[in-house]
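> The structures considered in this document are given below.
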Structure 1
């Protein structure tokens, strides 16, 4: 956790949860966008019924989470949606790289879930990725994935206004 800058360990003082470093969030997003747009390109070119059914099922489950206001489960399904695309034809090694890199970004994502409409937007964004991917439209799939991953910056701006004490430059 210290290596990922999620906690700060001070000699003789204890261990503390670190503030969210804005630069780390930006780097996390860059890594995700780089790897996930590459994997979505591959998925578009090789999409099959199995992938389409898995993603469709995940979107249905996400819609139910929005109705039930189950934000924690929605967050888990959000990750599973991305992981399903990444691991469609690649080993879980790429997902592990993404998962390790996104720790700071995840802190923003979790804090943003209660923001007005964010939960609904996540499902809508996933639906756009799904539709473009399954229709074979690489350009739209990449644009939809990029847009979705960049929403962390909008959330970050809103959270900075409300909870600036959680963050550091």
Structure 2
């Protein structure tokens, strides 16, 4: 007879939290996103499924690896093109440098490595970087998270070169 270990799950949030896995612990996340845009008589759709592995290097430090799979479709009146495959891989560190009672503060720098096929528009062909400052306040049964982030897309084709990101989330259990 075998017994599965106890696991914890939380609702997926776009907002980062300051919690880390703890030394030797790991977490696997599977996420998916879908987008659709009508542009000049052409329908563009994109879906991204990503596996994210977080590993506790120390009690307050996680190593995070994100591996995406993309499917891009372009449909017009006379043609349809589909590209799919692996996208650019992300590598992040999350360091919770302050913890006192219910308050935690972390910093999360990361890079995205250009592993996706640029010719199929599955990757950027450039290393990109970013950093988040994360605050979590979690007095039971409430939780509140806030992060501020900066992403450097390193674009040269007229697209947005960088992005500031602000996000917050709360819960009641």
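> Name the one structure among 1, 2 that Rg/Rh (Cα atoms, Kirkwood Rh), for residues 83-146 alone of 1.01 was derived from. All intermediate terms of the calculation are to be shown ahead of the outcome.
Details: 1: 1.01; 2: 1.22.
The read-out comes from structure 1.
> Next question. Upon calculation of semi-axes √(5λ) of the Cα gyration tensor in Å from the atomic coordinates, which of the structures 1, 2 produces 29, 18, 14?
Numbers: 1: 29, 18, 14; 2: 33, 19, 17.
Corresponding structure: 1.
> If you rank structures 1, 2 by distance in nm of label points 7 Å out along Cα→Cβ at positions 19 and 51, which sits at the top with the largest value? Before the final figure, lay out each step's value.
Details: 1: 4.2; 2: 2.3.
Structure 1 gives the largest value of distance in nm of label points 7 Å out along Cα→Cβ at positions 19 and 51 among 1, 2.
> I have 1.4 for distance in nm of label points 7 Å out along Cα→Cβ at positions 35 and 91, calculated from one of the structures 1, 2. Which structure is it? All intermediate terms of the calculation are to be shown ahead of the outcome.
Numbers: 1: 1.4; 2: 2.5.
Traced to structure 1.
> Consider the structures 1, 2: one of them gives 0 for helix-only ellipticity at 222 nm (-39500 (n - 2.57) for each DSSP H run of 4 or more, over all residues; to 500) as calculated from the coordinates. Say which. Walk me through the numbers before you get to the answer.
Working: 1: -25000; 2: 0.
For helix-only ellipticity at 222 nm (-39500 (n - 2.57) for each DSSP H run of 4 or more, over all residues; to 500), the value 0 is produced by structure 2.
> Tell me which of 1, 2 gives 16 when you compute relative contact order in percent (Cα under 8 Å, 6 or more apart).
Values: 1: 35; 2: 16.
For relative contact order in percent (Cα under 8 Å, 6 or more apart), the value 16 is produced by structure 2.
> Given structures 1, 2, which gives the highest value for FRET efficiency 1/(1 + (r/R0)^6) of positions 43 and 59 (r between Cβ atoms, R0 = 30 Å, to 0.05)? Display every interim value, and only then the final one.
Values: 1: 1.00; 2: 0.05.
Of structures 1, 2, the maximum of FRET efficiency 1/(1 + (r/R0)^6) of positions 43 and 59 (r between Cβ atoms, R0 = 30 Å, to 0.05) occurs in 1.
Read the figures in this text as sums done on the coordinates, not as results from a lab. All values derive from a computational prediction rather than experimental measurement. Cβ atoms are built from the backbone, for glycine too; each structure is taken alone.
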